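In structure tokens below, several structures.
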Structure I
Amino acid sequence: MAKNAEIEILRAISILMVIAAHIPFILPWESAYWWPIFKVAHFWAGVDIFFAISGFVVTATLLRHIRSETPLIALKSFWIRRFFRLAPLSWATLALSIVLAATWNGFGFFGSPQNNFYDAVAVVIYGQNWHFFLCTSAGWTTCGINRHFWSLSLEEQFYIALPLVFIFSRRWLAAVCALLIVIQFPLYRPNTSWLWITRTDAISWGVLIALFSQHADYWRLAPTIFRYRHIGLLFVALVITAICFLSGGLIVSFFVGLIALLAGLLVWIASYDRGYLFRNAENQRLLLWIGKRSYAIYLFHSIAFRLVKEGCARYAGSADAIQNSAHSVVILAGGLVLTAAIAEISCRLIEAPFQTKGRAMAQRIVAPTTVAVPT
């Protein structure tokens, strides 16, 4: 099945927002002219757009497979594909962070090998969101440089739970997702709370969109007004701007629920793949390249920027010597270029080959159930 180009562009926007959210932690120069932007607008909600996309894509995938596979076979094949899609690249990133912390860490930018190892253990057991929470709120000192993996662990928990509900209680799935949204929507969820690292409303919106796409009213309610030139692009700009300002938590107390709703709205419109948000989306090569490699960019960007910072500090002679505008520009430009290079290499050498292996293994499980029995 061909990829939805508009969804891929939303992935690209999401990962660019995530990188922007990490700029205050990446660049050493806090007196930059752009710094006030981060006092009024925040970019962490790129993660919530990812969540909504994941809910939609994974549920749509399950819907396709459940039609031709028995429930247990569908579960096995889905989990195998997901494992080989996510685990090899994330484990490679974690291993690299441990190695760099032990070998090329003259100024401490890579944390400690021990804490990076604790991160790795938490990721492998799908509990990095709780590890992250305990480090930020309970005083634990065991977190390394891979705290951003918390969102991956939350998605992986979703990948375990959703197929079980989908296959064994499918008629209740829409009601469960709607209930999760209703319960969480009015809650105040600051980033120091456990509600923050367990939020599932954006994912639930994605699930509901995928389920709705199977309904007769899906096409009848298509937002055809977005066919008019520039309306879609203007809408995306307004929604992303609103999300960034809502993310500061200063406008309404239920900002996380509102952001999830807006993320779901973007995914719903993009789900039609009719150019409603991005005209000629298939021709947006740079954004499609970023979207395709968004997972690798998400995993490796922290390491890439730290590599550049370490190199700059070694060249300058100290970490303090790079606390200026010139080095901030070098670190930003170098970090982006190195992130792109690592993402491309890892996609070719790790991500794509293991995805192919996962699909092949899943197909071997499915094949016996689809072979016709001679009569």
Structure II
Amino acid sequence: MNKKIWISSPHLSGNEIKYIQDAFNENWVTNIGENIDCFELDLKSYLGTAQEVVALNSCTSALHLALVQCGVGYGDEVICQSLTFSASANPILYQGAIPVFVDSEVDTWNICPKFLEEAIKDRIRNGKKPKAIIAVHLYGTPFKVDEVLEVANRYGIPIIEDAAAALGSSFKGQKCGTFGRFGTLSFNGNKIITTSGGGALICRSEEDKKKAIFLATQARDDAPHYQHSEIGYNYKMSNISAGIGRGQMEVLAKHISLRKNMNAFYCDIFSKVDGVTVFKILDENYYSNSWLSTILIDPSRNKGKTREDFRLFLVAQNIESRPLFKPMHLQPIFERYPYYGGDVAATLFEKGLCLPSGSNLTDEDRDRLKSAIHKFF
């Protein structure tokens, strides 16, 4: 059988080992060291703002700390985009808070400003003004930043940006992750760059950064003994992982370019296939890193062939693909919580598929993908 073609696998540069070896040589292998400091500075420089960055062990940890610093506690309500990965919503429950899910709009597939305001108004009428809004830049595509921020600012509710998949994406020239009260990034193995796992919290101030580091290192008070006045967490990134990140930052621009080439590859192929639409950004204000290339399949226009038919066909060819995220309001763990919207997210899940998009795909991989697409359709 042919080797497996993955949706998005790690793509190392080879330079990572230099920074890892430095950490071993200096015996800085835990959660402090030069690699962490330099990786955070690299990210801060890349984001191009006055923001501060804290390297953590996951994007989920970053979202959790953002909620803590926004004052979210037991019984509070937090609005969350429904079409997303569960890690966007899970930290809300960590705090004993209540998620309130909002549908997507059709242009970016992200949180719908109209239904967002409807949710805010209704929760206020019910005596619970939401404490925060988690808005996701899905698959690397910016949400409608101007409209979402306008609604959030009008009601005085902080935005937490889940930019897990959006490192390198931007809106009107400003990098995703830098618009909200906090932003978060992921360096999981399938992302644009990886630290073998890991994430980052983007903060507005040095004070926010210091507080995040305090909470992420077990909230140890300034005392000669172990003393704790707040609940803390073990969330810091290791100096080894940060070394991988430093090597990856050197190839970030190249990885984005290669993924955008994959997106162009699919646009060309599917332009000749009825009933299949490749997702495209809304206009020139939006810049996507093309982390994942996604399609919608309309069975009524291609002899009844569905998204699931195509997925299973690709499985038989040893090619990985994956449906779009199942909306949170349809998930067993979350379906009892409030939801505002229509069926946009549900329809996208029913018809949408993520295709192999990695920066390390080869010409041979593309030939196989092209052949499989032509054979199926």
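None of the figures in this text is laboratory data; all of them are computed from the coordinates on show. Every value quoted in this text rests on a predicted model; they were computed, and no experiment measured them. Cβ atoms are built from the backbone, for glycine too; each structure is taken alone.
Here is how the numbers come out for the structure above:
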read-out	value
Entry that produces 50, 33, 29 once Cα extents along the principal axes in Å, for residues 241-328 alone is calculated, selected from I, II	II
Computed 158 for volume of the Cα convex hull per residue in Å³ - originating structure among I, II	I
Source structure (of I, II) for relative contact order in percent (Cα under 8 Å, 6 or more apart), computed value 24	II
For 23.4 (mean count of other Cβ atoms within 10 Å over residues 9-16, calculated) the corresponding structure among I, II	I
At a computed -22500 (helix-only ellipticity at 222 nm (-39500 (n - 2.57) for each DSSP H run of 4 or more, over all residues; to 500)), which of I, II	I
Structures I, II, by mean count of other Cβ atoms within 10 Å over residues 169-176: label with the highest value	II
Source structure (of I, II) for distance in nm of label points 7 Å out along Cα→Cβ at positions 41 and 225, computed value 2.4	I
